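We did not get these values from a lab; they are worked out from the coordinates using the rules stated. The structure presented is a predicted model; accordingly, all values stated were derived computationally and were not measured. Cβ atoms are built from the backbone, for glycine too; each structure is taken alone.
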Structure P
Amino acid sequence: MQVDVITDVETLAKVRQDWERLYKADPEAQFFVSWAWLVPYMRFYKGAWFVLAARLGNPGSPYVALMPMRMRTRMSGKTGLFFNEISMAGNNAADYTGAICDPAHAEMALKAFGRHVAQMGWARLNLENLRMSRERVFAFIGQFSRDIFAMREFSRVNAADNVDNCRCFAAALPDTFDGYLDNVLSTNTRQKLRRFLRKVDAGELRITRADVDTYERDIDTLLELWRIKWGARKGDRLASILHNNRRVLRDSFRNGTLFLPVLWQGDRPLGALAIFVDPVKKALLFFMAGRDETVTSIPAGLILHGHCIKLAIENGLTTYDFLRGDEPYKFAFGVTESKINCAQIYTKSGRNVGDRLDPRSLNAIFAEVTVLHQKGELARAETGYRQILATDATHARTLYGIGQLLSAKGEHREALVHYQTLANSVPTSAKAWLRLGMELQALSRHIEAAEAFRKVLSLAPDFAGAEFSLAKSLAALDRFEDAIETLEALERKLEAASRDDTLLGKTRIMLKRLKLEARPSYIMLNPDRKSVTRVLSTAL
């Protein structure tokens, strides 16, 4: 069993046929790992998602299993070290996560996925809301060595209302709605639902369904009703939750998988449901609800759920899934229970496997380290730079950054090593050669420094700072004539460019000093220094 890792949308698009074939064939597949729902959601996490894809044959062979995942980078508050954390790709929005497999090869594929993940660079693996058979779960987690890894399972019980979100409930739908009412619901629920659905039929209440003209309004209505009910509990997370849900609902409507009914009394919305439609698995999945809590005489939730179940049965669907949570109202709809798994596998050391960062996360880590550097948190920035280089010893921007940091600390020898690596890795970078020359200059290695500055000028002839630095090293080598000639040329260039800046001032000061201090009698008696130098050189 071979495992490929898909990380770009172009390659992912080529896998769509395999994805949809496996989804249809896999009895454990569920809506939140469908192409229609998950792929648009993954694209929001650009650069973070990846899909493990298992095949039996050579490259290009059909895939027999797919496991979508996502990686992010975090920093330990205790150690200041960066580490990687892997989650299931649907996290933060999907009620269920998992993989899709050809049933004949499922356990073999999950074992291959486990072996592959165990060798990646990470410190935490979150298996949250995992809807997968025990056989598949054990095939996957059995690949993580107990010498390196540990695992903890955790519950998802809300402290505020004691709702257990690892318990899931769904109703199996019969052939007719009357059969559902008569054989599944209690007498009281059946009578109440029939009475209020008659009010809908009579026009006392009305139910609209989001369409291309109303879906933005209906999504806003749903989220506002939800916010009024739950906003205080969500606290600082409210804005991000609303943003995430709005994006998911919009994408789902555009993909044709969102059913959003709204219950009205006149022009007043009393409640709304967001329902996902899965035609492959013949299921409706209740995602979220909002209702006007000030109206207590009309059971908006009961009416809307009853309306949706009726439509589901009429359209040949067989399951109405209430998803996660054991809220009491769900039991009135004749549901059966299943459970999902929530666990975390983590390294005992608290550091990434092999003490290396995931290569795809390096640029994001570098951005964070740069902020630390700019804020003056130099110890943490240096630790971050060194972590990046432990994974990629030629990461150009990191070499430049740590070189700057070490140079400012006066650690010029180590800074020089990093700039030498940078110049060798990116030989066309004028800035790399400039920094290399400056470190050589700080170490009084002026012959090499002068060569580095000349390299800068060969790459960028107008790099004024390199000319000035070259003059400094020439002067330090007692090559006063060359230094003065270089400074005079630089002065003319800066004056012609009308640059009355700091560098021009420094050039004039250094030029004046050299003319006064470098063999003053010789310079005063011989204004044509170049011709005299040629005569003396010939005589010598």
Structure Q
Amino acid sequence: MVEIHRAARLRSLLAAAAVLAVAACVPVQPVEPAPPRADVTGVEIGDRTPARGGDLVMALSAEPDRLDPTTSSSLYTRYVMNAVCEKLYDIDAKGAIVPQLASALPTVSADGLTVTIPVRRGPVFADGTPLDAAAVVTTLQRNLTLEGSSRRAELGPIAEVTARDPETVEVRYETPFSPLTAALADRAGMIMSPKALAEEGEDFGDHPVCVGPFSFVERVPQTSITVRRDPLYYAADQVHLDTITYRIMTDANIRAANLRSGDVQVADSLSPQDVDALAKEDGVGLLQTGSFGYQAITFNVGNVDGTGKPPGPIDTPVAKDPRVREAFALSIDRAALVNSVFNNWYETACSFIAPGTTYSSPASDACPPHDPARAKQLLQEAGVPVPYRITLSTSNNADSLRLAQAIQASVVEGGFEVVIQPVEYSTLLDVQKRGDFEVLQLGWSGRVDPHGNSSSFLSTGAANNYSGYSNPEVDALLKQAAQSNDVATRADLYGKVTEIVQRENPILYLYRVRSITGYTDDVAGVETYDDGVVRLSRAAFL
């Protein structure tokens, strides 16, 4: 009976939060498991004849950060860079790693210390510079040495990178590092023009030059980014559009309205509040797929000088006492949040590994209980005032604010008072890097290998360790996992990391989105995969 009353009270609180977050009342549905939803990863051109040319407009839900593969951390930057900067490897619709600028998958020496990457022959950069092994080495060295690089940890303990010949790159490691290929299927593998790097230096992101179906044209801050078809691209006959304009539209309602009107032909990150109605619209189609990533709450436990720097002490109960963070975790009912805020379109998350994927295990799938009574007990044991007040920084878009207000309501019963601090998305990225927050809600779009979802966020001093977390046992487990090529061994090690993280809660994993992308029915060739990236390089008008 007590649990029934708790559930009813939480639903009432969440309903109130939803009303505060939007102009119209959002009904709270009964808490039920999310229905199974079939992935729709692309709309094929098939036997239809694509039009030659045309200017496609995509509504982009947030302002990308700098268009620099070495330093960027925004999912929305990946959308644009996917059209401009090809990688050594990519993933396909099923999540398998496939060659892109490499001509084949790497080969690894018997001792695991030498990785050989064959480079595709023929491509040239948008400035006419030929792609070769030396250009690949230049990019990888920049990723390893540039101050502020977000790619360094993704590449592992590299001892040396050399061009063995014009078509062969050799990477030598201090210790084996199995996630390299997966890292090179994302920004770490985007190869930049050595000529442009020499000319632009740290300003490369203002005028990025790579090998890609499109080349960068211009950026109007807070408004749009435009790219145009690159005639030098090695597969130019497969590129149909003349230009793509990524127009910044942070309001999900505005994105949906522009999609309905045809003013944009593609729109990313559609709100679950709009999806059911859009699915019934004539002239509009929807792609949807799961995610390797997660949405989470990050507690600042030691980020005093910015990411990549040694952690320091923060003299607050939430930073120094894991009992306070555990109490917050126990106060949250993930299923109720997903159900009420996102109309059951999203899925709960309790670790950095998506259930049912290659490296998932019972330990990584396990979810801490919702237990507000125990939460209050922990706060009392920690000797903090109840309600304990914390400030939650979050993006200022409607869905994020709706979530924040639902969390605010949810944790009251566990003894917390949450003050919401809305921040513009690109500014929030800087806030989390600098450590200028107490508690922060943001997500990670995910990588095919769990190393990309864990090590950079949890290893001491890593580039994306926004919490300033440091645990030698976690460091050792993550290092062991990266050195192993055995799936079962790695899954077990990541499960052990999950158990520690769920005790100490530097990161509190909440849910996984379904990437919901809308398109008008006069375009095809649009794709989105579990890495969260909307792909337009082969899109066309019909």
Structure R
Amino acid sequence: MSGPVDPDGRILYRLTGLARTTGTQIDYLEEDRLFIAPSVTFRPDADTSLTLLSQYLKIDSPGGGAPQALPTLGTLYTNPNGRIPTRRFIGEPNYDRFRVEQAFIGYAFEHRFDDVWTVRQNLRFSHVDTDTQRVQAIALGGDGRTLSRYAWAFPERSDLFNIDNQAEARFRTGPFAHTLLFGLDYLREDARYDESQLRIVPSINVFAPVYAGTVTRPPIGTRITQARNQTGLYAQDEIRFGGFTLTLSGRQDWADAVTRTRTVTSGALTQVRQEDAAFTGRVGLSYLFDGGFAPYVSYATSFLPTSGTNRIGSPFAPTTGEQIEAGIKVQPPGTNLLLTGAVFDLTQQNVLTPDSVDFRFNTQAGEARVRGVELEAKASLTENLDLIASYAGMSSEFTRANANAAGVSIVGNELPFVPRHQAAAWLDYTVRTGPLAGFGFGAGVRYIGASVGDNANLYRIPVVTLVDAAIRYDFGYRHPALKGVDLAMNATNLFDKTYVTTCIAATGCYYGNRQTILATLRYRW
């Protein structure tokens, strides 16, 4: 809900809320979610606004909060005993649980001094408190049925403060129109991660599970605290001249972090201090032709300090990157048609990927590269028929990495979770006249190409093609008194195909969503 509080519209409010309880396709995995986000905007005059923002989220999920990792045998590969059911829960119904409480409060302030200068300040305090406890797989026995398991717990909490101060100037220098933006931002995060010890729990038959019934939460094994700061000074100038738009930007970052790791049983404490600094920038150039053609080219570098630690408690190095992109956008005047195409070359260092030894954690690869092409079309083929279609083709590889203890390197391997090809198309038809006016229906297809699930490329995920469909009715078309009321039914994976989305380890496979049908009755006023 939103709207003005006073007749002059100087005080505005907005309230967004959600309460939801849901089951899933997996036995014993459920979720209760409560979300509320009130905000108030004060506009004393046309040049000044202050918006107070707040948000609260609470999630309680019996079953662990997410699908569990299953063995490759019976999911990705054939198991003599059959396929592991997509509903299979391999944890403990009375133990597995995920809880999170998240809150933030802040404001967005803006004041326009004149036709040239505008200043802004955005500020936010955030607090996140999560607690995860789960029973997970260790290995599948030689009989293809017996699954050994362990219990663990991983509570986390984080307090975050960030503030961004910026000034914007709009002016001309001869034939050049400038939009100049510069600012200073600061971020502070204090986080704590408690890693429990691991506790072996009774095995189960993955095809006919009998659960242990009672599992005791393991004691804390390691406590990690991390405090990090990041300060950034940035500037950007967007320059327009005729049909040309040139964007130049630069940013200098200074980041530091202190990570303390305490082993609870021995009391041993280690401390690691990191200090990093980097300059990053972006340059982009585009030209808008009279016929609606707009080619562009851009080059950008990036720097991102990464919070958290790896499996052995070492903090992550910052992720850095470089991107080159060129493309074209086409929107002919007088048509409802938009075509876009782009080619890109992206290189990143210190990329986070799941740790195949213990996928509760992440690890960092040396350097990775992704090159590809993206195409998209949006068009109204007729007054009633709309089309959306897209395609992405990508090639990925690790270009730099240290060899492991056995002397094996992942250099030349593909990146996990990067399909070589992806495509989608959606046709939507709306009846606008006659006795069926207000009815609409659509259908589409999604193609997800082959990919790998781990850095070593041991697990290759096959191609999958899925079909979606929708039907809806807008009551206001023929009944003005019911304007704002609509009924819709959307189906994803319409033909209920069973497929695997990824496998990151021998006991690290995940099924995709089965057929889902969502009916929605909505009233807007």
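Assign the value -15500, calculated as helix-only ellipticity at 222 nm (-39500 (n - 2.57) for each DSSP H run of 4 or more, over all residues; to 500), to the correct structure from P, Q, R. Provide the component values of the computation, followed by the final result.
Working: P: -15500; Q: -9000; R: 0.
It was calculated from structure P.
Quick check for you: by relative contact order in percent (Cα under 8 Å, 6 or more apart), which of P, Q, R is greatest? Spell out each step's value before the answer.
Numbers: P: 13; Q: 23; R: 8.
Of structures P, Q, R, the maximum of relative contact order in percent (Cα under 8 Å, 6 or more apart) occurs in Q.
Out of P, Q, R, which has the highest value for distance in nm of label points 7 Å out along Cα→Cβ at positions 150 and 494? The partial results should precede the final answer.
Details: P: 6.2; Q: 2.1; R: 4.6.
Between P, Q, R, the highest calculated value is found for P.
Quick one: Rg/Rh (Cα atoms, Kirkwood Rh), for residues 182-381 alone came out at 1.04 when computed from one of P, Q, R, so which one is it? Mind showing how you got there, number by number?
Details: P: 1.12; Q: 1.04; R: 1.14.
It traces back to Q.
If mean count of other Cβ atoms within 10 Å over residues 110-117 computes to 12.9, which of P, Q, R did it come from?
Numbers: P: 21.1; Q: 15.9; R: 12.9.
This value belongs to structure R.
Taking 119, 54, 42 as the value of Cα extents along the principal axes in Å derived from one of the structures shown (P, Q, R), identify that structure. Write down the numbers at each step before the final one.
On the way: P: 119, 54, 42; Q: 69, 57, 38; R: 74, 65, 51.
Only structure P yields this read-out.
Say we calculate distance in nm of label points 7 Å out along Cα→Cβ at positions 134 and 454 for every structure; which of P, Q, R gives the highest result?
On the way: P: 7.7; Q: 4.0; R: 1.7.
Structure P gives the largest value of distance in nm of label points 7 Å out along Cα→Cβ at positions 134 and 454 among P, Q, R.
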